[in-house]
Structure 1
Amino acid sequence: MAVKLFTDTNILLDLFDAMRPHAQSSQALWQLVEADEAEACVSESVLTTVDYILRKTFSRQKRKAVYNQLLDFITILPASESMFRKALQSNHSDLEDAVLYQIAIEHELDFFITNDKAALKKPALPQLPVITAKEFVTKAGK
């Protein structure tokens, strides 16, 4: 079974903009997903945030085509009230990141992948490894 990854918003944005600093490592990660060596999981809020940002760059028709392709490779995980409450009780200062992290924990994922590790401070969120796309690709030996 493939390793299960929570894929943060910045990873998906990297796929659409080769000029972003971590685009190359995010694209290498995505190759592992497309090869079924890893399962990419996101929340619905990750997708809507990506859409909000991309609407400045891509037409609605182009975004819909891209999302239809993405849906072949991602699993959308739901959030619940209890997950949100646990995120509120955490020591994390960023509620959005705390909720996403809680979703990943509740769905028993293996890693939380983000290119903004500073956003998920280690002491506040110790249960699930937070690593960058580059770190995961290196671990995978690619």
Structure 2
Amino acid sequence: MTMTTKMIFSCIEQEHHLFGKINRPVIKLAVYSVRFGRWLEIGKVLADTGADISVIPLPMGQILIHDIEKGIPMYVGGILSSSATINAFVHRIKVRIGDCTFEMPVAVSVSSVIPPILGRQEALDRFSVNFIYGKELTFEINI
């Protein structure tokens, strides 16, 4: 028998250099640090359906992964500006959102200014995601 789990997250208001105050869809999740052998909670992770892959900044990657450069090299772009690309290394990490635990690929950026982003590949694509009037977002999954 399958059961549907629903999680609700509030959007947070932030300042945008062009648009003034905007509401951003952010979630809280936990990631498993192989390096330290425990779960670490991360707040304010941007849920971005336009992101092909999830991304984390270098300092967070250093906490989670022993040797970042042993990952698959790639460039990530469109995060800070539409023309900038940043080197990153792809690794698989274990993530928990509510009661749902899974592995997903994550690009560890070599930059520390990249915000943590939850993208589609093996992450948002697992859920039915609804953005509700810029106020909240819901995740639903059958478990």
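Can you spot which of 1, 2 the value -1000 was calculated from, given it is helix-only ellipticity at 222 nm (-39500 (n - 2.57) for each DSSP H run of 4 or more, over all residues; to 500)? Could you put the intermediate results ahead of the total?
Details: 1: -14500; 2: -1000.
Checking each candidate, the match is 2.
Identify which of structures 1, 2 gives the largest calculated value of distance in nm of label points 7 Å out along Cα→Cβ at positions 75 and 131. Working shown, then result.
Details: 1: 1.8; 2: 2.6.
Comparing 1, 2, the top value of distance in nm of label points 7 Å out along Cα→Cβ at positions 75 and 131 belongs to 2.
Each reported figure results from applying straightforward, stated rules to the coordinates on display, with no laboratory input. Keep in mind it's a predicted model, so treat the numbers as computed, not measured. Cβ atoms are built from the backbone, for glycine too; each structure is taken alone.
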